[in-house]
Structure 1
Amino acid sequence: MKAITVRLDDGGLDGLLKRVRVGQELGFEKFDLCICSPQTALGRIVTALREHHVSVCAVRLREHRHAAIVTRKPGYAKLGALDEAIARRSGEMVIQTAEQLAPARPEFAVLEGGYVQAPALNERLLQLDELLDCDECEDTRKAHLADVVKIDRDTVDRQLDQFCRNLHAVAKGVAPMEVCLLPPDNPFGLLQADNMQHVFDDLGGRNIGYWHCTSNVAILRKLGGMPEGEWIERFAPRLKGVYLEDMLGGHGEQAPGLGEIDFQQLAPELARATVRVMVVDDDKGTKLRFGSDYLSSVGIF
């Protein structure tokens with residue numbers, strides 16, 4: 001199944017439907033709906049999607065970084081917040097959004113793990129951005145990383161326990177929709193590979209899957225993470241979908257074929273049933289068409 005991401009953002013319903021029409025003109029019949037902030041009235045959105053025959057295969061609930069690192073407010077990416085009330089309310093927000101979107105019949109809800117709570121997190125994330133944008137060699141980047149990335153393991157363990165408890169409630173609350181977890185795009189993301197495995201082991205056979213993101217793991221690799229292919233190899237039994245987006249420097253959401261990622265190597269790793277979603281930070285159509293044609297040429301679409 002191939003699909004394309006459309007966002008519900010400041011452009012509202014009109015902007016969303018405009019992007020849907022561009023996708024339909026390019027031959028996409030399935031859509032991944034990205035919601036970046038909690039919505040109080042999604043009923044009108046769902047009605048419009050159904051009236052325009054928009055088939056939603058997945059819903060991605062995310063927070064922009066500046067919102068995700070604010071620990072005093074609940075949000076889609078704060079199921080693992082240290083504050084139990086914030087974490088619980090965040091899980092309730094996910095369930096409420098899923099309930100409102102249920103008439104659109106999405107099969108998957110894709111969630112991020114959020115950030116490990118660390119002192120001066122915003123400043124340290126900005127330092128990581130600078131390391132990604134600089135032209136220094138990989139060894140020099142790694143040397144700087146050791147100074148920037150310092151994480152307290154006890155904090156990680158406490159947040160993981162919180163995350164698992166709330167994810168258990170979310171998975172039950174959104175059923176039959178299946179919850180899928182995304183890898184992070186930086187070392188401060190809670191769901192590093194071993195932590196992701198801990199979550200899967202803790203929740204066992206419940207409706208929890210893995211959703212790959214090509215740019216996230218490529219950026220994380222530059223920042224000391226494991227090779228991109230090892231994510232799919234490790235979590236293949238739970239792989240449900242993949243966000244296909246290229247990466248330049250530290251910037252994702254580039255049209256596939258215009259960046260640093262070798263999608264040709266990825267194609268054989270995807271099972272036939274894997275949902276393939278193209279994500280491009282451009283709604284005018286030119287880059288969308290290029291990316292779609294490129295993915296077809298390498299056997300992913």
Structure 2
Amino acid sequence: MCDSFDGPPPVGQVKAVDPEADALMAEAKAYQAEGKASKARSSLKEIVRYHKLAPNAAEARYMLGQSYESTEDYRDAFKEYGKLIDRYPQSDLYESAINRQLSMAMDAADGKMIVPVFWGAWNTTMESSVVVKWLREIVEKAPYNDTAAHASAVLAKFLEDQGRPEEARLEYAKLVERYPDSKYAPDAQLKVASLWAGSHTRGDNNLVNLSNAREAYEEFTLRFPKHAEAGKARAEAARMNKLMVQQQLEVGRYYLERSNEYTSAIFCFEDVIRQKKLNPEAAQEAESLLARAKEAAAAAQANTES
């Protein structure tokens with residue numbers, strides 16, 4: 001069978017022995033011991049290119065990744081580990097390759113990975129687009145692995161730190177749905193709730209965002225009723241309800257004082273009063289504003305009739 005295929009070795013087709021590949025591996029290790037990284041890579045590339053069915057092909061891929069890491073060629077290192085993961089899922093080095101990818105991605109997310117730009121004119125941290133791409137790749141390639149849940153958590157936090165709250169919230173939500181039993185799920189669910197709550201002051205969907213935040217906090221108490229933060233989540237859900245009533249009061253005030261839509265104002269104030277248990281202060285203010293709205297509505301009606 002030809003060794004030029006691209007993909008995982010067909011079942012039962014891996015060679016029991018490959019003397020030429022063994023010789024190349026010995027040569028690569030000898031070069032490494034002498035500190036000749038370039039020559040070692042040349043031998044390793046011979047193995048992965050022309051001896052993909054050899055017993056040591058996965059090891060050659062892993063060693064290439066390590067070699068590129070040692071010389072700070074991080075993109076090439078990540079690719080080599082990825083090729084091992086794609087092509088040799090049964091290898092003993094499979095999990096090690098994923099862990100190396102995650103470690104690299106975490107260093108990049110933390111700003112610890114320094115790379116040259118403009119042909120070495122200066123150095124900077126790894127681009128955010130590369131960090132996101134790496135983390136997404138890890139999640140996709142190890143969907144049932146604890147490493148994938150970890151990568152999801154790192155990705156969501158990275159997006160949050162980058163000032164991309166909507167994307168971060170979606171990643172946290174995916175983490176909870178895909179890995180509900182992982183140790184990262186409770187914190188992720190709280191993040192979903194807090195990011196919804198934090199978005200209620202942006203845009204014109206305040207009530208919707210507050211409602212989503214309340215539901216997310218309630219979801220936390222349902223999923224993790226014995227968690228140490230369950231009490232706090234219930235309190236936050238109650239606070240979201242209170243804020244929603246307050247927001248309804250402000251909408252009514254706008255109708256009354258800014259747009260002169262008195263019927264809409266009356267509806268809002270009556271709704272606030274009905275929710276007195278959730279926000280007694282807002283209900284008390286709504287009663288006063290309701291009287292004003294009814295007076296204004298009566299006066300407007302009288303003017304129309306006259």
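No value in this document is a laboratory result; all are computed from the given coordinates. Note that the structure is predicted; figures quoted are calculated from it, not measured. Cβ atoms are built from the backbone, for glycine too; each structure is taken alone.
Largest in Rg/Rh (Cα atoms, Kirkwood Rh), for residues 20-171 alone among the labelled structures 1, 2 is structure 1. To test your reading of the models, identify which of 1, 2 gives -0.26, -0.99, -1.37 for log10 I(q)/I(0) by the Debye sum over Cα atoms at q = 0.08, 0.16, 0.20 Å⁻¹, for residues 84-251 alone when calculated. Matching structure: 1. In this comparison of 1, 2, the computed figure 48, 26, 16 for Cα extents along the principal axes in Å, for residues 132-211 alone is attributed to 1.
Looking across 1, 2, the calculation of log10 I(q)/I(0) by the Debye sum over Cα atoms at q = 0.15 Å⁻¹ that yields -1.12 traces back to 2.
Set 1, 2, criterion relative contact order in percent (Cα under 8 Å, 6 or more apart): the highest-scoring structure is 1. A value of -23500 for helix-only ellipticity at 222 nm (-39500 (n - 2.57) for each DSSP H run of 4 or more, over all residues; to 500), calculated from one of 1, 2, originates in structure 2. Out of 1, 2, choose the structure whose coordinates give mean count of other Cβ atoms within 10 Å over residues 108-115 equal to 25.0 when calculated. Source structure for this number: 1.
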